[in-house]
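Peer 1: Below you'll find a set of structures to go through.
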Structure P
Amino acid sequence: MIVSRIHVPEALAASHRARSGTCGEAWIAGLPALASDCLDRWELRLDGAPSHGAVALVLAVVRADGALAVLKLQPVDDETRGEPLALTAWAGRGAVLLLETAPVSGAMLLERLDAGRSLAAVGDDTTALQILSEVLSRLVARPAPEGVRRLADIAAAMLDAAPVALTRLARPADRRLAQTCAAAMRELCDEPGDRLLHWDLHYDNVLAPLPAAAEREPWLAIDPKPLAGDPGFDLLPALRNRWDEVVASGDAARAILRRFDLMTEVLGLDRQRAAGWTLGRVLQNALWDVEDGETSLDPAQVAIATALLTRR
């Protein structure tokens with residue numbers, strides 16, 4: 001056991017305390033022992049400083065055969081439970097390859113990618129969006145496996161919550177727009193789809209492989225929040241990418257629709273349906289913001305929804 005060598009970054013610990021209180025503190029307290037157990041079980045050695053997001057601790061490791069990998073450790077909850085299921089279904093096609101998993105603890109051993117080369121570093125936005133759309137087309141080509149959350153359930157819960165939650169928006173125009181988003185999604189709920197969605201595909205979540213794996217795929221998705229549903233529900237994060245460039249264009253609606261049209265063309269989606277599901281994502285973000293105490297819609301979400309209503 002090498003518990004003493006596992007350092008939990010304070011920013012990660014603070015994130016878990018803020019998200020989950022005493023449960024988060026307990027998980028952080030047990031994290032060094034969990035990491036050490038995984039290192040022993042899978043015969044790994046540490047290979048550099050840890051990294052992290054808001055939820056997961058990521059340790060660069062080397063396997064017994066010398067292959068480079070990363071150990072990803074995160075609590076098992078509704079958001080993370082489906083990740084190994086999705087990665088197993090994708091089997092490295094469009095997504096990072098899952099090497100080992102321990103479902104009870106949430107630990108995953110993944111192939112190592114080039115963390116310094118994400119789509120965020122691709123200078124031309126059209127090129128980056130084309131690549132992201134091609135990655136997404138490979139991901140949604142697969143039906144979702146059993147055990148992944150369903151868009152049908154999530155959409156129904158959103159529509160149940162919306163009438164009360166949206167009254168907390170201070171501006172009548174915001175309430176009307178959010179209600180319009182709800183109505184657009186309600187029209188589609190009888191056909192929620194069965195594709196395996198990523199649910200959080202933006203430029204920072206698409207990385208280049210290391211040279212040894214570059215022949216398999218030129219770009220690979222990471223950190224899915226898997227969902228079974230219609231691919232139109234997966235477009236919003238990419239539409240929101242590099243928002244400063246959309247604003248600087250001087251015509252936000254045109255820039256948004258250019259992105260939307262490119263993505264739907266690559267994915268082969270019906271634009272009216274895709275617009276409706278994307279309006280559903282705007283509603284989802286609105287409900288999350290209201291839950292966090294916000295009383296107005298995010299201006300970027302307003303611009304995206306307003307532009308996409310012209311595709312309805």
Structure Q
Amino acid sequence: MEISSLIIKAKKWLDQNEVIAIPTETVYGLAASIYSKKAIESIYSIKNRPSTNPLIVHIKSERELYKYAQNLPIKAKILAKTFWPGPLTLVLPKTDLIPNYITANNDTVAIRVPNHSLTLELLSDLEYPLAAPSANPSNRISSTTTKHVEKYFKGVLPFVLDGGDCSKGLESTIVGFENGEPIIYRLGALTIEHIELVVGKVQVKSTLKDSEIPMSPGMFNKHYAPKTPFYVVDEVMEFLETTTAKTIVYIGHQLNIEHRKIKHQFLLSENGNMEEMASNLYKILLKADALESDVIVTTWFENKNLGMSINDRLKRASAK
């Protein structure tokens with residue numbers, strides 16, 4: 001596996017219908033041309049991703065949207081103009097330029113413009129958009145550094161485009177539309193509050209019933225999970241007094257705590273900065289998981305702004 005910031009090398013591999021890893025502001029992605037069925041099948045295989053789970057298409061600019069999506073609601077146009085490039089994915093009726101194997105045979109496509117200078121430069125040099133789900137095995141914690149990608153896929157991927165650590169650290173927010181009105185299918189790095197400032201009140205439909213087929217990526221109830229049993233609790237001291245676990249890793253929001261059962265602890269932010277907490281979440285979960293303790297435990301966030309998105313990831317990561 002070669003790790004380099006040279007765009008010409010990334011383009012070479014992609015033009016040869018290979019899968020590589022690319023940076024975005026949210027997380028690293030496993031990228032391939034949307035027109036290489038072989039490479040797209042490789043993405044599903046490498047990730048062990050269900051074939052019913054559609055992929056996000058990454059395009060180079062808002063202007064490109066109208067080539068790949070059609071019958072856009074007015075509020076979709078407003079959101080794209082306001083938040084692209086950025087951590088917003090829109091689910092829209094697709095044109096014939098989007099193959100069905102990208103969308104799991106849905107008639108809609110999930111599409112966004114990433115806000116990462118290196119990847120935008122790469123997309124501008126390509127003659128095709130990129131499908132790029134997160135660079136991790138299905139259900140596992142997403143990669144936000146090249147080291148994470150290397151740990152998951154060394155010997156599998158030929159190349160990683162090195163764009164440094166991902167600034168947001170949470171996946172994009174996914175918004176679909178029903179009767180022209182926006183509905184959030186996945187909470188993410190763009191908050192509901194920011195979206196509602198632009199288009200008014202939005203609904204959230206971010207989880208699936210057992211029999212449902214996902215309308216967008218990121219809707220499965222179990223996701224983003226460490227291998228170590230992971231608990232999210234209201235009162236950590238009560239959990240510590242009642243658990244039978246002997247080795248515990250505690251992930252704190254801002255403050256450390258003292259307890260005889262805690263063998264290791266990590267802080268998401270020393271000053272309570274929510275953006276820093278979101279950016280550090282996956283990094284710290286991966287560090288905690290590597291310690292192979294009996295359990296990892298953390299507490300819920302206040303359920304507003306980025307706290308809603310972090311709580312969504314914690315809920316999925318701890319789902320049984």
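All of the numbers you see were taken from the coordinates with simple rules; none came from a lab. None of these values were measured; they are calculated from a predicted model. Cβ atoms are built from the backbone, for glycine too; each structure is taken alone.
Peer 1: Out of P, Q, which structure matches 0.15 when FRET efficiency 1/(1 + (r/R0)^6) of positions 41 and 289 (r between Cβ atoms, R0 = 30 Å, to 0.05) is calculated?
Peer 2: The correct label is P.
Peer 1: Work out volume of the Cα convex hull per residue in Å³ for each of structures P, Q, then name the structure with the largest result.
Peer 2: Sorting by volume of the Cα convex hull per residue in Å³ in descending order puts P first.
Peer 1: Out of P, Q, choose the structure whose coordinates give relative contact order in percent (Cα under 8 Å, 6 or more apart) equal to 20 when calculated.
Peer 2: Q
Peer 1: If distance in nm of label points 7 Å out along Cα→Cβ at positions 225 and 257 comes out at 2.9 when worked out from the coordinates, which of P, Q was used?
Peer 2: Only one of P, Q returns 2.9 for distance in nm of label points 7 Å out along Cα→Cβ at positions 225 and 257, namely P.
Peer 1: Of the structures labelled P, Q, one was used to calculate helix-only ellipticity at 222 nm (-39500 (n - 2.57) for each DSSP H run of 4 or more, over all residues; to 500), giving -14500. Name it.
Peer 2: Derived from the structure labelled P.
Peer 1: Here is a further query. Consider the structures P, Q: one of them gives 3.7 for distance in nm of label points 7 Å out along Cα→Cβ at positions 201 and 233 as calculated from the coordinates. Say which.
Peer 2: Source structure for this number: Q.
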